[in-house]
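Heads up, there are several structures right after this.
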Structure 1
Amino acid sequence: MNPYPTPPAPCARFDGIVHIQPSKEAAVLYAEWAANCPSTDTYIHMNLFCDASKSPEQDKGGIAVTFSQWLPGEPVNRPVIRAAWPVTPLYDRRLGEFLALSECLFVATQEILQFSNCPLLAGKTVVVRIFNDNMYNLEYLQGTRVLDQAIMTLARPVLDLIATQSVVIQKCGVSVRLEAHWIPGHEHN
């Protein structure tokens, strides 16, 4: 599997590459490969997973981000980093998924800024892979789907933030390759 196929052109919605595999099986295989892909002399891989959840009965929900060690040479016993935040009110699960993606970009940016002067990053590219299970939203960020008016109105501030964050992360003093990947999750994907 070629880890760096010719990417589609970035769009104004997300200054990075969006990968949506043709099937759930292919997406799972790619995610497993990517999550286990070792860093090289050229690329350092940071894999982050984000998700959102919403109560079907109430306008309550939450978002979560998780990632493991990403710098070569980090202690292997560094725990997986998990963070979750309540989101109330949460009117639509798609909004929650956008919020989770935004939080993932924030966490990745903070990690890169924290280690931007680390000699291990000198001359290398940090490949930031964000995995999310909402294909609908990723297709929007890719520029291949139009959001309905209700979610567009609701999500406009976070969509603008994602567009800005996807540019800012690439200006942290380290070469960054930003990718968003679909990973199958719940039945709604």
Structure 2
Amino acid sequence: MPLDFEDIEGTAGQDNTAGIQQNIYLVDFKDVLTHPTFPKIEDGTDLASLATVTSNLVLKPTKKAHQLYCTLEAGAATSDSQGELDGMSFKNGLKFLIPGNKANADGFVRLAKNGSFYLIYFEQDGTVRILGHPGYPAKMASAPGTSGEKTSDRKGRTITFQSVWSGPAPVFEGKVMVDTVEQVLVYLA
């Protein structure tokens, strides 16, 4: 049965603080035992169900989601429709700054440049989202670094990952499991 449109109303006083939190989690596709199931339009029960992943991301034993630090107010998630009439999709991205030009950040981009990933990130209001899906993993799109020019400049590496899906990067309500044990992801509620 086709899903009907719904009213979308504003909520007075809602938390609409922009930005992402400083902990981002990266999962390498080769470490995944069971991929989460992404919502299909024909299975939707309401509009929110079309944009929410409720199943778990299960990793192989001894594997884990790796925490990446992001400088606050130097990262953002983006989503934009793309394509021609009757052939549209969404290009979703996540950009974040790792400060300091450290060797481990340089090694990270060298290793990640051609990899396939999920990135789990947290909006400032506590909403959890997932970038990448089983058919189109998140891929590193750019990773420029700078030393800065003046001593008051910021130095570091700004990394951008992108993925394409039939909608914006969905809300993630599942858990990250290492075999049968939940991995606790640290974020602000």
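None of the figures in this text is laboratory data; all of them are computed from the coordinates on show. Being a predicted model, the structure only gives us computed values, none of them experimental. Cβ atoms are built from the backbone, for glycine too; each structure is taken alone.
Side notes on the structure shown:
- Identity of the structure behind -11000 (criterion: helix-only ellipticity at 222 nm (-39500 (n - 2.57) for each DSSP H run of 4 or more, over all residues; to 500), calculated), options 1, 2: 1
- Between structures 1, 2, the calculation of FRET efficiency 1/(1 + (r/R0)^6) of positions 13 and 109 (r between Cβ atoms, R0 = 25 Å, to 0.05) yields its largest number for 1.
- At a computed 28 (relative contact order in percent (Cα under 8 Å, 6 or more apart)), which of 1, 2: 2
- Origin of the value 44, 34, 19, where Cα extents along the principal axes in Å, for residues 37-100 alone was derived from one of 1, 2: 2
- Identity of the structure behind 30, 13, 8 (criterion: semi-axes √(5λ) of the Cα gyration tensor in Å, for residues 117-172 alone, calculated), options 1, 2: 1
- Value 18, 39, 26, 14, 2, calculated as P(r) over Cα pairs in 10 Å bins from 0, in percent, for residues 69-124 alone, assigned to which of 1, 2: 1
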